[in-house]
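Asker: What follows is a set of structures to go through.
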Structure 1
Amino acid sequence: MTDITARSFKPDAAQALAAQGLHPVLARVYAARGIQSLQQLEYDLKALLPFNLLTHAPAMATQLADAIEAGRCLLVIADYDSDGATACAVAVRALRAFGAQVDYLVPNRFEYGYGLTPEIVHLAASGKPDIIITVDNGIASVAGVAEANRLGMQVLVTDHHLPGDELPDAACIVNPSQPGCNFPSKNLAGVGVIFYVMLALRAELRQRGAFAGKPEPNLGNLLDLVALGTVADVVRLDDLNRTLVSNGLKRIRAGKACAGIQALLKVSGRDARRASTWDMGFALGPRLNAAGRLEDMALGIECLLSDDPVRAFELAQQLDALNRERRAIESDMHNQALAALEQITVQDNYSLSLFDPDWHQGVIGILASRLKEKFHRPVIAFAQGNNGELKGSGRSIPGFHLRDALDMVAKRHPEMIRKFGGHAMAAGLTIAEEDFSRFEKAFEDVCSQLLTPALLTRTVETDGALESLDMSLELAQLLRAEVWGQAFPEPAFQGEFQVEQQRVVGEKHLKLRLKQAGRSFEAMLFFHADPLPEQLHAVYRLDVNEYNGNTTLQLLLNHWEPV
């Protein structure tokens, strides 16, 4: 069941924004997202929250400045997703600009799993670093940090994930989610956290006179990386994150992005001058992630670190090829999962737990996400790991905290879940293969207690209907230029249409001509090839279609129902 609902907004707030010069539709859209003044949309870097509000950021800056002055060897340990890759690139680029001796290491997820494990510490020790700096991981690495301490390596943790019951015994931890941190924004991605630490480090080095007689490194040059990691990690786009993303987009559109991001835009067929948050989330992010899912994220990090456009493009082409391979694997897995689900009545279940011995460990997260979208249930997909283990990746629905649910399962069935972590909407876990059926039942039991009929009803939120005259290329271009993302969603509208024409393109998409109030509109419905009824109620986005040098309005259908 799907409930289509229009977001509420305060008419006086919308009128005030329109009076300040905003397009009336944009004013209504922003009012529905809690914007009350144009100042919230100016995204001035001078208005960034001060780094000294982020607990332990100044202390970590002091430790890093001491290390740079002493010529100590630094090693960045990164996560293997887009946030981890961009965070690693930010750390390495900034530290090198500050004169540090720094290298990086990213775990191969299939050999070492997630985070700073004891095994990764031993691998890192072969390079004899003095200090390990984690980015986008480490807050749960109690055993790994202990092993690093035992081997004489200092660990500095930068992360944004929720901590467990015990914090690692690191020399310093910077994480807005750690106990006692009162940083006003709890929504920084891993790349945002390390960017803030680098801001603190630059201030510390400036105070020590490190830049006397030479240009001071401009950390604003790294905002394209910060923007990409922030959007791709699907963190909430609060005021701080929108400021970071907006300024990163400005650099990209001005042709000032690093060679790697420019190359990724090129191989994905996107125009840097009109780059959008959609491009980051659905074009660049997946290509970076493909390296970590199928091979080694070092390929993605090298692309982001390269200053040679030719080399960056070669690496981006490899990432693009991996992403095509990933899509093919995911499509096969999706079809296998749907075939398996034909044997049960999904609507009778509160959750879905699936396993196939042929599934690829690096793609199960995407599979879980696709199935969650289709069935509106918490989904955990499992693939075979090492030594008789199963690796699971889960995705949740709004209102259901997945990590907390796994914690309940773990407490009720000690020893069944060997390890788990994550947050409300996504989580990962490891179990023994022989425990799959037992876990499936235990997880279903927890979900049946926590989920209500209201939570199991899919809600499609829109920004209401549009007048026919407002359905214009001008408005589509205005919307594309803005910053949208998690908890600050791209506008979607609803209305009734007559289907004038429809045909299948690319074997799995519908190209449509829709009519409303005497006007016809070109439209697309992706990943749907079955014919539509003559009359439909549609939820859609305004899109800018650029083809053969022509720029036209196009509607992208998100959801439809027969009238």
Structure 2
Amino acid sequence: MPKVIILGGGVAGLSAAHELLERGFEVEVYESKFIPGGKARSIPVIGSGKDGRRDLPGEHGFRFFPSFYKHLPDTMKRIPYKNPKTGVSNKDGVYGNLVQATRLGFYQFGQTPLITIAGFPKTLSDWLLVLKDLIAPPVKVPLSDLMFFACRIFQILTSCEERRTDDYDKLSWWHYIDAENRSKTYQEFFANGLTRSLAAAQGQLASTKTIGTIFIQLFLDLIRPATTSDLLLNGPTNDVWIEPWLSYLTSSELHTKPIKYLLRSPLRKIICKGQKIYSVIVEIAGKETEIRGDYFLFAVPVEVMANYITKELTTIDPSLASIIELKQYVRWMNGIQFFLKEDVPMIHGHVAYVDSPWAVTSISQHQFWKDVDLSKYGDGKVRGIISADVSDWFTPGLNGKEAHNCTREEIKDEVWKQMKLSVNVNGKEILKDSNLHSWSLDPDIRKVGGSPELSNGEPLLVNYVSTWGLRPKANTQVNNMFLASDYVQTFTDIACMEAANEAARRAVNSILSVSQVGQPNCQIWDLKEPFIFKLWHLNDYRRWKKGLPWNGKIFG
């Protein structure tokens, strides 16, 4: 069977390796970091473990598995997992390590928070909470604003795919929902609050195509009775997902040849001959090594891939030059963990700090880690973890400084302060300084050289206005070169683990097409919307082809 060289061992690289392995290919994966999993990995707080205990578990950012994900769950169900305590195998593989969050919290400085359900109501307490929010909502959004927003969402729902791609990708979310002329609360929740928390983007810059489409999926998840809309892992990511995955792919017990997976092996150079890639240079154990294969699949982030797009490659495939242009459309979305002496569950799900200058979101982690004994980590005194994400690093905080201009200690102090001002309200002190044991900021946030500003080793692609056309497809005009990362054009659209998995499947399907090995394609799922809207889509498509605007009708 042909040999496939995969550069990048995160979710995209592992997903592609998985599909190729099951189809009999020979696979080699080269990952630059010392931990597998890419941006999805959990990150040990080096040196925190004492007296034989494990290092405390940090992470790049919290995991989130909404029910509109289809590709990633399909893969996770095919990764065997045996519970280390009971020795019993999960029927659904590592997918069985996902647990349901039941609440969503929207907090504002000094105000009573809006706590709502994270899915269709299933219990009496769910229904009572829904009724409470309807009768006496703690957040006052003018009815006219709510009605206007609902009409904007209906327009997206009833617009054809071609209009979304051609027209709405050119519109900013801020402009589309008329945020400039709406209330401050409307702006905080539906414009900047939504885009910053969801995609680390400003409403004035984010594409309506992306934000609107993903908002629809999340909203549909909430109202579908049979779905579980907010799933989380029941332990540190690498323990309950990435390491079992890698163990499965590299197992000598497999009937097919297991993959070769090397850490600390960054890509250094791409060598072309004729219309194809001849080899790549990878640094292995400090030595530059030439690696050859039949096909080369690049599963590295866009800002990394841009560094390897040479004139030689763009001569073969001019469209690859767009990757260099895409590099400028990345933003920062990185995690910080607060380790607590006593656990503070807060709510049973994610919290969005709507008016926090740095667009903070968080989750109280340990309540979902029922089988994880935190006393076996660090110095044995940690009992809870609040895992937070900072999604706006370029707006002044309450300390008057942008996050990227702060020291790591200042970032910790400011995030903790923004969270406390939102949570400690109505006379309750939920987050206490005396309860803070220690903290860990994503090591990707660091000083480089003599620059006074921090740098980010792993930013996130943001779908800005008019960037859909810049994003490449999984296959290229270079005969044996394929792309698998969350910046590739996918149905999922937004940069996330699901998009990475879908992109990997598209790349594998392209390899199957050119290699003609006679193996079945990977399944690809489109985003699902209610079938009833197909009538609107058909009419809108007819209008779009004629250059006519959307009119919201089934006929005419």
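Asker: Where does the value 46, 45, 32 come from, among 1, 2, when Cα extents along the principal axes in Å, for residues 154-305 alone is the thing being computed?
Answerer: Values: 1: 46, 45, 32; 2: 59, 42, 30.
This figure was derived from 1.
Asker: Sticking with this structure for a sec: I have -8000 for helix-only ellipticity at 222 nm (-39500 (n - 2.57) for each DSSP H run of 4 or more, over all residues; to 500), calculated from one of the structures 1, 2. Which structure is it? Could you put the intermediate results ahead of the total?
Answerer: Numbers: 1: -12000; 2: -8000.
Computed on structure 2.
Asker: Can you rank 1, 2 by distance in nm of label points 7 Å out along Cα→Cβ at positions 242 and 466 and just name the one with the largest value? Please list the in-between numbers first.
Answerer: On the way: 1: 2.0; 2: 3.8.
Sorting by distance in nm of label points 7 Å out along Cα→Cβ at positions 242 and 466 in descending order puts 2 first.
Asker: A further question on this structure: Output the label of whichever structure in 1, 2 has the greatest value of volume of the Cα convex hull per residue in Å³. Don't skip to the answer; put the middle values down first.
Answerer: Numbers: 1: 164; 2: 174.
When volume of the Cα convex hull per residue in Å³ is computed for each of 1, 2, structure 2 gives the biggest number.
Asker: 1, 2: which one has Rg/Rh (Cα atoms, Kirkwood Rh), for residues 394-505 alone, as calculated, at 1.18? List each step's numbers first, then the result.
Answerer: Details: 1: 1.18; 2: 1.12.
Considering all the candidates, the number was obtained from 1.
Asker: Comparing 1, 2, where is relative contact order in percent (Cα under 8 Å, 6 or more apart) highest? List each step's numbers first, then the result.
Answerer: On the way: 1: 11; 2: 22.
Greatest value across 1, 2: structure 2.
Rule-based calculations on the coordinates, nothing more; no lab input. Since the structure is predicted, the reported quantities are computational estimates derived from the model, not experimental observations. Cβ atoms are built from the backbone, for glycine too; each structure is taken alone.
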